[in-house]
Each structure stands twice: as C-alpha cells, then as structure tokens.
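Q: Each structure below is given as structure tokens.
Each reported figure results from applying straightforward, stated rules to the coordinates on display, with no laboratory input. These figures come from a predicted structure and were not determined experimentally. Cβ atoms are built from the backbone, for glycine too; each structure is taken alone.
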Structure 1
C-alpha cells in the first residue's frame, strides 16, 4: 500500500464567522517533503494552519471535496497533535505573558507538550519515560544547559528552541512553523535556522507558513504562494521566488536577493 499523504485537501471551503476565508482550496503534501507557504497578511495562512491541526473544519455538502490527514478524515485534536507538531505565533505571544509570569523553565515547557498545556500545573505528573524524552529533546536542540532556567531569563532564540521541543515530544512526522522567526534578531535567526536544518536532516517534514522568505532553509524545495484564500502558484523554489512573482503576491515593488542558498526580499 502506498504511504498516505500527510495532507490531502481537495476543493475545500472554510468559513470564519460569516466570511469564507478559503475557497475551493486544494493542497497535497507528501511524507518527507519540506514546503513553504508564502502569502501576505489576510491570505488565509493562519486559517490553513488551524485546518491542518483540526482546530477548524471545512464546510460540508460540496461535491468532490476531500479532507484527509495521513489518509484519514476524522481526527480528534489531541490525536492529530501526536502526528503533526506545531510552533505557532499565537502560542509564542501567549508564552511572552502568562508563562513568563509563572517562571516556567525549559524542561517544564517541553514536558508540557505531553499534557497539551503551556508549562506544567500541580496536577501534572510526568512519567519517567516522559522525563527521558524531554532530556533527549533538550540535548538534540542543544539547550540541556537551560533545563532549569526560566524562559524569562532566556533569549528569544532559546525560547523558540524550547517551543520546538514541546512540539516534538510525541515524535510527530511533520512540524508546522507559523511565522517562525518573528521577533528574532539576525543572530538568533541564524541559530534557529540551524536547528530547523537539523530537524529536516532527521527526517521530519517541515511546513513553513510565513510572509518572510528569509525564513526558508535550503532544504525547502517547494514553495506555495497564497493570496485571498487561494493558491495562486505551486512549484520549485527557484522558479517561484522571483522578483516578479513576489511583487505580484505582496502588491509592492520588491526585489529578490539570493546569497548562496539563502533568499531575502527588499524594496525596489
């Protein structure tokens, strides 16, 4: 039997309130594939993330639609989180307020992934196996020395690594990174990209959701351009990351700058 696609969406429509955000939307992602979804604010990227993680569901009753993750149509939120890890902007914003006040450590943040929480609470009782997995991830992410340090005493890049650890506790097959380098300084971006490249080499499928092409690591080989709830282009990175295509996507005069295997976008 062929390996099921991680994502297999066909002709989906998704509404938020009284507005349809995604229309006739189709997307397929294979196991082991590294993909970047690029689009301006309001293009439907955040809605797509919530669709993939089963926080939102498509409208029903349309002919020819398909909504499958790993070959299945029905998923509980906690079950899909075991197959797809997520590092999302809204979680990071929450992290900077409530979690900082509680003085959550890196170890506690990673462990909390087992309980679908942000940090541990008194009723949480981690098992020895969960503690071992946490130590493994802290070593893999090269932050073992931060295990007992509160997140409030860490740099933004170190906090981001701990968040990745939380997303990896169940050893998911894919990892979604929603605007992953927001608020990071250039040095932290470089370090964070190194971690993502390590994950790609470890066999995790990476799905970047961003409006910043500087987020893209060399392992990203497929780019999808989104605008107004639709995919307007899908293809190889070298073909789609052009000044013409991205100027049209973002509605501004832009120029793509390529330095080795890295890309950046500047005004022209």
Structure 2
C-alpha cells in the first residue's frame, strides 16, 4: 500500500503537469516498451522491495545498501553502454564496494537474523532495478522528461493495481499522519525527484547520476539519528567506510582498460 500510494499519487500529480502544458505521449511501440519496462524496474519493484525490506532493517542499513548503486552501474554500463569502461582503479573500487555489502549482510548471517538478510537483499535488488532502469531511460533521451516520468509511474500503477486490496484502501484514515507522509513521499522524493533523475540520466548518463548514491547513507544516518534515534552498528560503519573508499578509488584516473 505504501508503494502503490507513492506511485499512483506521483502519477496523478505529474498528469496535471502533462495536461496543463499539453504535452503528448509517444506513439511508437519501441518507446512505450522501454518506458513500461523502466516503470517496472524503476518504480513498481524497487518501491515495494524497499518498503518491505525496511520492516526488518534500519533506515541507515537500507541507505548503505542503496549506496552500492555506483558499483552496479559501472558493471552494467560497461557491458551495455559506451558511457564508461572498467579500469584497474574502477575494478578495485567495485571489489571494495561489494566487500562492504558482504560485511553488512554477513553480520546478520553470522547471528542468524534471516529476516534482516532478506530485508537487505530486498533493498539490494531494488538498487539493481534502479540502475537497470537508468540504462533504459538513457535510450529514450529524446522523450520529454515529464512525459517519461509520467509514463513510468502510470505503467507502474497498473502493474501494482492487481496486488492492492480494495478493502484495505476503504479502511484508510485519510486524515492520519501516515497518509500525509505518503502524499509527501509521492510529490517530493518521487514525482519531483524523478524529473530531476530522468533529466540527468538523459543528459549525462547513469554512471554520473549514480554518483549521488554515496550521499544517501550520510544523510540517512543523520536523519535516522535525529528522528528515529537509530545509530549504525559497527558492521554498518565498516561497510560504509569500504563503500566510500571504493567510490574514491574508482574515481581515480587510470589508462589501463581491463576489457
């Protein structure tokens, strides 16, 4: 319900912009196929997985999992685009980044916290979905940003609709703080953020855009500490250090292409 609320309300908000500006949707099948697939990978699947996974892990842990995005982007873009190729420093950075993820998951594995492992894997899969969709969005850079985002949210809404309980919708107290939170999530970090993300991906590519991922754990840890009284454990701090170190190393210049 959280994921469906975010996506459907974001689609509604952007539709007003589309109709107000009299934008037109693409008419060719190829563009729609890409937008539908991007909507599933960028919205429907990640929003559900993150909402589900965060029932079992802290917000700071989830943010650290999301910060592995640049490493996933590097590997995928190396084989699917011409944006960036693997070099020696980038390979070292990727290895350090995934070592951090392994430590994060491994700590819960050692203590036998299966739910936490599932939660972390869910967020990691969501990250893979985000990066994969970015590669697809790059292929429709000729489509208006608002149209691109709106199309993805509309298709994601239709995909999620069969899994939503009408009874649960009817029982919602629309004056509650939870509903206000979902409305905020739908408009600011979903609809508006999507416009910014799509514009950047279309203009500079998924590799550059994915660099913002290293900011996610920094802000998330601060907000979690202030609002939720959450502090990352020692494994999370080590994992964060390795991921940030990997991001720094992969940014170093190297003329040695590995493939």
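Q: I have 24 for relative contact order in percent (Cα under 8 Å, 6 or more apart), calculated from one of the structures 1, 2. Which structure is it? List each step's numbers first, then the result.
A: Values: 1: 24; 2: 41.
The read-out comes from structure 1.
Q: Next up: Output the label of whichever structure in 1, 2 has the greatest value of distance in nm of label points 7 Å out along Cα→Cβ at positions 26 and 42. Provide the component values of the computation, followed by the final result.
A: Values: 1: 2.8; 2: 1.0.
Largest value of distance in nm of label points 7 Å out along Cα→Cβ at positions 26 and 42: 1.
Q: Output the label of whichever structure in 1, 2 has the greatest value of distance in nm of label points 7 Å out along Cα→Cβ at positions 202 and 226. Write down the numbers at each step before the final one.
A: Working: 1: 2.5; 2: 3.3.
By distance in nm of label points 7 Å out along Cα→Cβ at positions 202 and 226, the leading structure of 1, 2 is 2.
Q: Rank structures 1, 2 by distance in nm of label points 7 Å out along Cα→Cβ at positions 194 and 210 and report only the one at the top, that is, the highest.
A: On the way: 1: 1.7; 2: 2.2.
Evaluating distance in nm of label points 7 Å out along Cα→Cβ at positions 194 and 210 on every structure, the highest lands on 2.
Q: Have a look at 1, 2 and say which one yields -23000 for helix-only ellipticity at 222 nm (-39500 (n - 2.57) for each DSSP H run of 4 or more, over all residues; to 500), as calculated. Could you put the intermediate results ahead of the total?
A: Numbers: 1: -8500; 2: -23000.
Source structure for this number: 2.
Q: Going by distance in nm of label points 7 Å out along Cα→Cβ at positions 34 and 154, which of structures 1, 2 comes out largest?
A: 1
Q: Of the structures labelled 1, 2, which one yields 28, 18, 13 when semi-axes √(5λ) of the Cα gyration tensor in Å, for residues 2-113 alone is computed from its coordinates?
A: Of the options listed, only 1 reproduces it.
Q: Of structures 1, 2, which gives 9.5 when mean count of other Cβ atoms within 10 Å over residues 122-129 is computed from the coordinates? Could the numbers behind the result be given before it?
A: On the way: 1: 9.5; 2: 22.1.
Label of the originating structure: 1.
Q: Given that volume of the Cα convex hull per residue in Å³, derived from a single structure, equals 150, which label among 1, 2 identifies that structure?
A: The value was obtained from structure 1.
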